[in-house]
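Trainee: For reference, the structures are reproduced in the following blocks.
Derivation of every value follows stated rules applied to the coordinates shown; laboratory data play no part. The shown structure was predicted, so the numbers you read here are calculated from the model rather than taken from an experiment. Cβ atoms are built from the backbone, for glycine too; each structure is taken alone.
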Structure 1
Amino acid sequence: MTVLPITILDELRATVQGRTWFPGDSEFDEVHRPWNRAVGQNVLAVVEAADVTDVVTLVNWARERSLPIATQPTGHGATGRADDTILLRTTRLDRIDVTPAQRTATIGAGVKSGELQRAAAEHGLTGLPGSSPVVTVAGVALGGGLSWFGRSFGWVGDSIRAFDVVDADGRARRVSATDDPDLFWALRGGGSELAIVTGLEVGLQAAPDVFGGRVLWSGDHARQVAEVFRTMTHTVPEGLTLWLELLHFPGSEPMVAIDSTYLGGGEEARELMRPLETLPTPLSDTRAQMSVAELGAITAEPTDPGVGSSRAELLTSLDDDTLDTLLDSPIDPLLSVQVRHLGGALAQPTDNPHGALDEPYSVYMFGLPVTEAAAESIEQKQADLARALPASGRKPVTFLNPHEGLADALPEESLTRLRRLKEERDPGRVFRGNFSIAD
């Protein structure tokens, strides 16, 4: 690990207006860590920018000293590539301005999904939220982003109408489809290695009625539930999204759930999901009319940092053999296996690095690597399942884990275009993202 001289660190502290932390500071061990505590990152310093001017100042200072910057608003998606960088937190860039008449929101790069949802809900509008309310909108959009409403409206990145960025030359500027279309294309799914995003203009959607929740059964009924899930996904409209959840929490028996959201009223949603009534009596059913600000409660994902080990695949089918692979043996040592129904608008042609998402389903496998032995066991289970499933060989950028790269997510023509842009826009390698464009 590189250690900067005290004189350089003192210079950095005097240069920026925001807070700074260096190795040896009392809070450094906490503030430099990513969301996933299983990922290590030995950074040179941490800077929490006070404003956009601070970001400009930091970029110019770091470039002149050949010091790379890794930007992490919250640290979700960190892969361990931030070693020997200045770690930039954009947490304080947190403004939210909703313009209901235009169905847009202008937000800072530090705004979390749940925060945008609360602001939009006041006007009967919604962004494109995923399962977690504590990830930033900017972070999700830079990876393309899947959401509860992707079947209706496509990728999260495609909802972004403009980015406010600081480029490698230290210039603060706005990027849109008409103003620098190449960079605009890249930022809607190609990661964070081409510029530092400081703000976004987000397109919102009307959501006067939303119905959603979780229906939970004993794991003894997993096959029945999975078959009903599969049947429903063949016929439901784009406004209804269904996720199948295989769950095995420590100290409890296996369970199975169907999570859902519907852009519409409860009566119509229940009619569309009437096949669930043929199943055994559930342990619980939380489905109800809800605000779009409450969507994060459906899966009840942790809102505090912790350790985690994940692997995702995109599936070409959900046939009987696939269900056999998922259901014929316990998911242990995994905590959860989630199958998402995709399709709809996600499968339509689009001008972003991912392109159309042809695969109709995704699977996301998650475990808690609390020990080295547990980590090895979890990764082996994930690998065994992945080999046996009808995986297409690609996956969304936001689902990549630290062992993977952009080549596992993006088409070769997109990688070629991104590499060209990296050479043009950041030849000095000022910016370092979670995943390298150059690899």
Structure 2
Amino acid sequence: MIKPRETHATDFSILQQRVNDEPLVYLDNAATAQKPQAVIDALTHFYQHDNANVHRGVHTLAERATAAYEQAREKVQHFIHAPEMETVIFTKGTTDGLNLVASTYGEQQVHAGDEIVISIMEHHSNLIPWQQLAIRKHATLKYIGLTADGELDLADAARQITPRTKIVAVTHASNVLGVVNPLKQLARLAHQNGAVLVGDGAQAVPHMKVDVQDLDVDFYAFSGHKMMAPTGIGVLYGKKALLAAMPPYQFGGEMIDFVHQQSSTWTQLPWKFEAGTQNIAGSIGLGAAVDYLTAYGMDRVHEREATLVANLLPRLVAMPGVTVFGPHDPAKHTGVITFNLDGLHPHDVATALDMEGVAVRAGHHCAQPLMAALHQVATVRASLYLYNTQADVERLLTAIQETKEFFNHGSVSAK
């Protein structure tokens, strides 16, 4: 087990640089997280010592690569409390996993007149696959709305999910509003109506303990790069009976049992859904990230972020000329905080903050229907992770204040 250091100075060397002659404060973690040295070392070790294809060779390098690849799957299984390794499928990321479900289970189960229910806060990755499936199948796509403070409206969920609903797909944690949605309650409601629940875990798995069995989700997708693993690797969890009944997502090598001239049969789970040469190094890097997070402790990750949010959110809400979207109660918030400055375009704000060395995200955050519901074109988003500090919070608040002063008066206070 990897034991991370108490300070991030040696674990995350990228954070020790200066940007625009200011010490970097990285607050774009909802987009992608930085990689600890342990993950980088795992990638380097694989390419320097074990690089070979998996499942195909009997030579030593191939056997070592295969073992490391499948060990990573087992680490993920335990990390999300999946019942069996066969229920953990490696994908390119959350988007790939959700498309897999829509293109296989969705194609099988959704027909004309059926319903697909999602929420208005969904990332495009958990919206467009269902939108396009509904179009293809002449089904109805329905949206669960929000309460006044930006939480999921459970009363509306009960109205939208009906016996005609086949799929309910909801994010576990919003990438804009910072709310955690009650997937367990939604799963119960979906199952009572004969539907399955698909969870988008991209913003949840890196930040909190996730138990897919306790949530009773039928499918659950997430990305490695948001939890300090490499880009291009992700996971789809699915209940075994559902996965076994689904057709393959892609065809080619690795996913076959036997190929005849006019027909083929498919191998067993999970490899049925892993056609071609997979992102072997990425999966090993994901395993190293799981080791790092496990050693750090997911309770500790959550507590650290909660402490930072409790300091940042009330002060940001109280700042004149700032509008914060989502709940204003820190207890209802993840480390994602989205806001706008009155009279300023979010891109201008993000550029100004970058000049102070503070990296945030500005735009619609791949959630344009949510932006429309909020009556915004774009917003600024600061997102925290385990390596952020109280000093980072102070730097952000100071940079916001200086940005306001600059645009209002054409100058900033002396440093």
Structure 3
Amino acid sequence: MSQTTPRVLRRALGVPGAVLMGLGSIVGTGVFVSLAIAAGIAGPAVILAVAIAALVAICNGLNSAQLAASHPVSGGTYEYGYHYLNPWLGFTAGWLFLLAKSASAATAALGFAGYLLNALGLAEQGWLVPLALVSVLGLTVVVLNGIQRSNQVNIAIVSVTLLALAFFILAGLKPLALAGLTNLTPFFPADNPVTQVLHATALVFVAYTGYGRIATMGEEVREPRQTIPRAIILTMLVTMALYLAIAVVGVGAVGTANLSGATQGAAPLEVAVRQFAVPGGSQILAIGAVTAMLGVLLNLILGLSRVLLAMGRRGDMPRQVARLNRAGTAPSVAVVVMGAAIALLVLSGNVKTTWSFSAFTVLVYYAITNLAALRLPEGERLYPKWLAWLGLAACLFLAFWVDAHIWLLGLGLILVGLLWKAVIVGGRW
């Protein structure tokens, strides 16, 4: 097989499998963490932030869908940037994805270990890193076995997580009714309400962004022009309804002070459910948190390996990472490399990047997605062009509502990546 005709991954996912992959990517760290952070900033108006973030995410999701349908290859916005824009913007998207999501994957692994220890009632933190490493190793092996095996494991993980979140909503209805509007007034924060709501919106937006994993795996989806848009739209509708219900129940039943004051050792929703006085409630939410972290980790290893595969094919990373296994079901070298990178971040002991940094990098990443969507030929466009303009403006606007030192750090890391491309990649190794 020549280098000019690289092997492609086998198409194995239909709409149900793609939707479940999207849900596994979205319903994880975000819903268990970002809601509490945003509630501490915006108060009850976090509910509004969840809704605004959903609208921005839907714009981005539709633009990702039409790009993936038109150009269904592994790599997501990295590939769209190259194909529709220019190599520099394409590389920037890939670089941002690898940076942000590798750290997020390590955070999910440590989160899994922490929540599991909490569910078992163990205070021994010496098990934290070993358990996190076991999760990275186990899910790397799963991803090495291809998309079908990964999808089977993902279905089991997502099912448990969704059941736990459904339990939270149902268990909170009675406390919500008893509390009435007590915890929802005053609705807006007293100081700088617009600033606080926009800041919270930027943070909550990250909790929606796993839908991009469907586009990232476009090479493995059957009938991509029909499957990808349908899967992304269904995923976004389910997620938006779920998040709004959790935000209303969580804030309305226990108040933002309790929700945002969750201790480091427990999921905020677990802290909230303890006040519902439902037997076994905290254990059920702890199990949901554990499976949510595993779902995020699984889907991040999948997405990261596919982006690294695409970058290897173009020579932006060593070409060895573009090798597939014999069955053509997984980029084996890329999977191992990303699994090892995540494990190293876990071993470092201090890999929990702030949610604000994730928000900035992800918003810039999706700004490039929307910019690429503007360049789609009219014959390939599935949705109105104004959606791309709206998504682009919203992403760039929200990105700079995080703390200044966060976006300055993000811009600095983008510069580091561009220097890599100019010096190292420019010399073609």
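Trainee: Consider the structures 1, 2, 3: one of them gives -11000 for helix-only ellipticity at 222 nm (-39500 (n - 2.57) for each DSSP H run of 4 or more, over all residues; to 500) as calculated from the coordinates. Say which.
Mentor: It must be structure 2, since only it matches.
Trainee: If we compute FRET efficiency 1/(1 + (r/R0)^6) of positions 179 and 363 (r between Cβ atoms, R0 = 35 Å, to 0.05) for structures 1, 2, 3, which one ends up with the highest value?
Mentor: By FRET efficiency 1/(1 + (r/R0)^6) of positions 179 and 363 (r between Cβ atoms, R0 = 35 Å, to 0.05), the leading structure of 1, 2, 3 is 2.
Trainee: Further question on the same structure: Comparing structures 1, 2, 3 by Kirkwood radius over Cα pairs in Å, for residues 139-234 alone, which one has the largest value?
Mentor: Sorting by Kirkwood radius over Cα pairs in Å, for residues 139-234 alone in descending order puts 3 first.
Trainee: Comparing relative contact order in percent (Cα under 8 Å, 6 or more apart) across 1, 2, 3, which structure shows the greatest value?
Mentor: 3
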